[in-house]
Structures are given as C-alpha cells and as structure tokens.
Structure I
Amino acid sequence: MINNNALLTLDVNLQLDIQKETIIKNGLQLSLSRIQFKLLFYLVCNKKVPISSEELIQYAWGTNEYITKDELYVYICRLRKRIEDDFKNPKLLLSIRRVGYMYYPPQFVELNSKI
C-alpha cells in the first residue's frame, strides 16, 4: 500500500508527489490534470504489468463516461510530454501493442523504491 504522503521516485530526476498530485522534474514542481495523475498513479502502482486501455479508462474516468482508446492515447501522449526526457522515445510509459500501456521503472528505482 502506498502512503498518501509519499514522494515516489520514478526516474533519476523525476518524482511523483501523491499528496499534491504533482510531479517534480529536475527540481521543478509541475502540475498534472486529475486524469493525468490518476493514469500515472495507476500505472506506477502496477509497474511492469501491461494494463489494458479499457482498464485505464475505467480507473481514470469510471463507468459514467464514454472515452475511446484514441482519447486515452491523447492523454498518455500529454503525460509523456510531462515526464519523459524524450517523449517520442518513451522509456517510462511504454505502449504495449494490442494491450495498452505499462510503467517500466529504471533499474535504480527497482533497487531503491517501495512502490
């Protein structure tokens, strides 16, 4: 279980502030939309596990919204622009063909994290 006050290290220069629902990249605090935070949080909580697009949509929007995979893709792209050093060649938020997406932490995070 992740502590709501936790500051999770996602990469060398990237942290996720659970309480403030923001990221800290290169020492700068950057805001995330509520949906971006929910998507990132869910992927981080399920690291190295491919999550289907349908499951991500269900988690982030619930059952009352009709969201397409294309709309999810737009949110993931915007999220990658916030967290990846090179969003066109993502290393943290990976697309898994015919499945969905996965958070893949760098090796040093695996050794030092309680995620």
Structure II
Amino acid sequence: MLQPVEKHSGVPAYVQIIHMIKKEILMGNMTESSRLPPVRELAAIFEVNINTVLKALDKMSQEEIVQSEQGVGYFIRKTQDVNREAMPVLGEAIRKLKQYGIGLEMTKLLLDELWRTDP
C-alpha cells in the first residue's frame, strides 16, 4: 500500500518511494504493464514535492523497473528483476534462521508478525 513517506526516518524520501513501489511489485499489487498513478497524485499520496517523485521514477527508469511513455504516464516495466533482487536477501535470512534452529513453522509465524507490524 502506498503511503506518505516518513519525514524523520533518516532515509531519503525518494528512496522510500522506490522501496514502497518495489514492495508493491513483490506483493503482486503492481504487475508488468501496470500504470502508476499520475505524478501529481503520487506526490499527494507520498506527501512530497513532485520533484521528489520524479527523482524516484528517474532512478527506477535507470534500473528499468518503470518506463515513461510521453503524455501517457509511467508503467511498471520489469517485475522479474525486483523478485530476483529479493532472493539473496531472503536466502541469507533463511540461512541465519536455520543456524539458530528455527524451523519453517516458526519462520512463518515470525514473518507473519513482521509483515503485519512493518509499515
């Protein structure tokens, strides 16, 4: 779910925007060819300046995650890369959980709890 950025988190707003959009892709809420809301609407959702949204979209364009179509808007381009990016992080987390003797069921419970409490 797209939401306002955290102003005092220490993480730049444009980075938070990128993370939120990537999270939506990972969750399947945004798929290839999905159209993003207009830039002004995104700025209102994230409660940031339009230039901040444009910076995030520019970075995501460079990563080939979104694509701009002149006069039409921004579209999700690749979801595979975002999923591939998450795999090493998840793999490392699973290795550590196994080292501590935490099984699959406990891992599911922990993930469920973190998923519900992490914005």
Structure III
Amino acid sequence: MKSKEYTTEELIDNVSMPVVAYSGEAKSFLREALDAAKAGDYEKSQEMMEMSRVSLAKAYDAHKDVVQYSVTNPEFIKIPFILIHAEDHLMSAVSDLSIFEELITVYKVINELKK
C-alpha cells in the first residue's frame, strides 16, 4: 500500500501539528488525573486517564502517517523542526502516562493510610 504524498507544508499541518496537539492534550488529562487522585477522586482520575489514552491514540494515528511516509519516501530527508517537536511531545506524553499510572496508585495507598 502506497502512503499519501505530502508536501512539507502538508506534513506540518496534517501530521506534526496534530501530534503536538493531541500529545499536549493527553498530558493535560494526565495532570488532571493526578490532581484528582491526590484529592481522592479516583473515578475522575480514571476518567481523565482514559481521556489521555484516547488523545494518545489520535497522536499515534497522525504519527503513523509520517513514519509510513518516511519509509516509502527515503528521499524525504529534510525534516521540519516542528516534526521533531511533535515527536518529543508524543514520547514525553507516553512516558508520562506510565509514570502517572504509578503515581495514582501511590496516592490511593497514601489516602487509604490517612483514613
């Protein structure tokens, strides 16, 4: 299957920016999840974690497009800075997800011990 052809501008608009936006959204949901867990609202915390996962899935979908494009178009060497920035956002959001899952568990234990 041949991937979609992109101009540099399309790569920025249609791939990089959605990766940045959805990854940033995922990180915001993670912060809300952690704040909710700290306050003892585990239902809201889990809801925010799920919203973060949905945002990360959307970021991965956009990211997949650029990976497929680069594999099928090896001559496309010129990588825009915004794409590197998008990759950074995505990877840090993925990393944050696992860290925040652990922190929420820690807050559950702490809040139980306070009772």
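Derivation of every value follows stated rules applied to the coordinates shown; laboratory data play no part. Please read all numbers here as calculations on a predicted model, not as lab measurements. Cβ atoms are built from the backbone, for glycine too; each structure is taken alone.
The table that follows gives values for the structure above.
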{"read-out": "Highest-scoring label, criterion being distance in nm of label points 7 Å out along Cα→Cβ at positions 13 and 45, among I, II, III", "value": "III"}
{"read-out": "Computed -18500 for helix-only ellipticity at 222 nm (-39500 (n - 2.57) for each DSSP H run of 4 or more, over all residues; to 500) - originating structure among I, II, III", "value": "II"}
{"read-out": "semi-axes √(5λ) of the Cα gyration tensor in Å from the coordinates reads 36, 11, 10; which among I, II, III", "value": "III"}
{"read-out": "Which of I, II, III leads on distance in nm of label points 7 Å out along Cα→Cβ at positions 53 and 69, largest value", "value": "III"}
